[in-house]
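Colleague: So, here come the structures, one by one.
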Structure I
Amino acid sequence: MTSSTGGPEQSLPGGAAPRGRASAAWRTALVAVLSAACWFAWFGWDTTYQVDPATGVASGPYEAWQVLGCVLSLAAVVVLGSLVLGPWWTVLTATVAFTTAFSVTASSDETGLWGVGAVLVAFGVAAGSTVLATVMSLVASRRRARAA
């Protein structure tokens, strides 16, 4: 039941076969929920801009610690998802779920530029998770080669 596309039918680590389509659906749903949760936990609640009292320049609404926390959390989701779901299916699932979560929050933006932000978020998550999934695939390939 191994998929050449890295989809949810891919074998699990250690050569274990997935338990069927229902199991793949649950793993996909778990990666999607965790990816969306990364957005809501780190960014979804913060809509306040910070204004520098000396210069009057506004920044935000997100702080550097929020961005770092979100990146690390989403990276953990991608790593774990790559192990249980397959790297490329995880990239797709995490990108769509995180971007959708962003869009739910950002679509109420008064400027109407949330669509541009959604495209940028999608590209950023896709790029970052693809790099991480590629590293995961290379590590898994080397482990399989050493075991053989």
Structure II
Amino acid sequence: MDYSELVRAIQKGDDVTADRMCAEAIPILKKYLIANLNATPEDAEDAVQKMFLYLIPKIRRDGFNNPGGLLAYMLTGVRHAYYKNIRDFDLEELEVLVEEPSVNAPQIWNLINEERAEILKICIEYLKGHHRTLVEFIFE
């Protein structure tokens, strides 16, 4: 699709045409991020919005030298915005997890120890005479 009309609409201040063209581009850009970068729909939506927040003032301010290449520019911009969102993700929430000491679940080890004790009792029962007495003496 040719988005040179979007560039002309933004430069001329034709908000109706610009809004229509942006609305047509949004699903394409979101699907691109979801399909190629495995973005969630919410992250894709955020990246597309940030890309337009950058692109529209740039077109108004500087113009755009190659209006026919706007789709490629938008795809690159939306990919960059997505990666920037991921990079700037608030890691403070994860730092709390890193600072917490890890603790083994005692329930699992209690079950394993009980099972081992049962197996040991069965094995001791198979021992004869003084061997059995010796093992019972050791584990008392």
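Where a number appears in this text, it was derived from the coordinates with a stated rule and is not lab data. Just so you know, these numbers come straight off a predicted model, no measurement behind them. Cβ atoms are built from the backbone, for glycine too; each structure is taken alone.
Colleague: By the measure distance in nm of label points 7 Å out along Cα→Cβ at positions 28 and 44, tell me the structure among I, II with the highest figure. Please list the in-between numbers first.
Modeller: On the way: I: 2.1; II: 1.5.
That would be structure I.
Colleague: With Cα Rg over 2.2 N^0.38 Å derived from the coordinates and found to be 1.23, which of I, II does the value describe? Display every interim value, and only then the final one.
Modeller: Details: I: 1.23; II: 2.26.
Checking each candidate, the match is I.
Colleague: The value -23000 for helix-only ellipticity at 222 nm (-39500 (n - 2.57) for each DSSP H run of 4 or more, over all residues; to 500) was derived from one model only; which of I, II is it?
Modeller: Traced to structure I.
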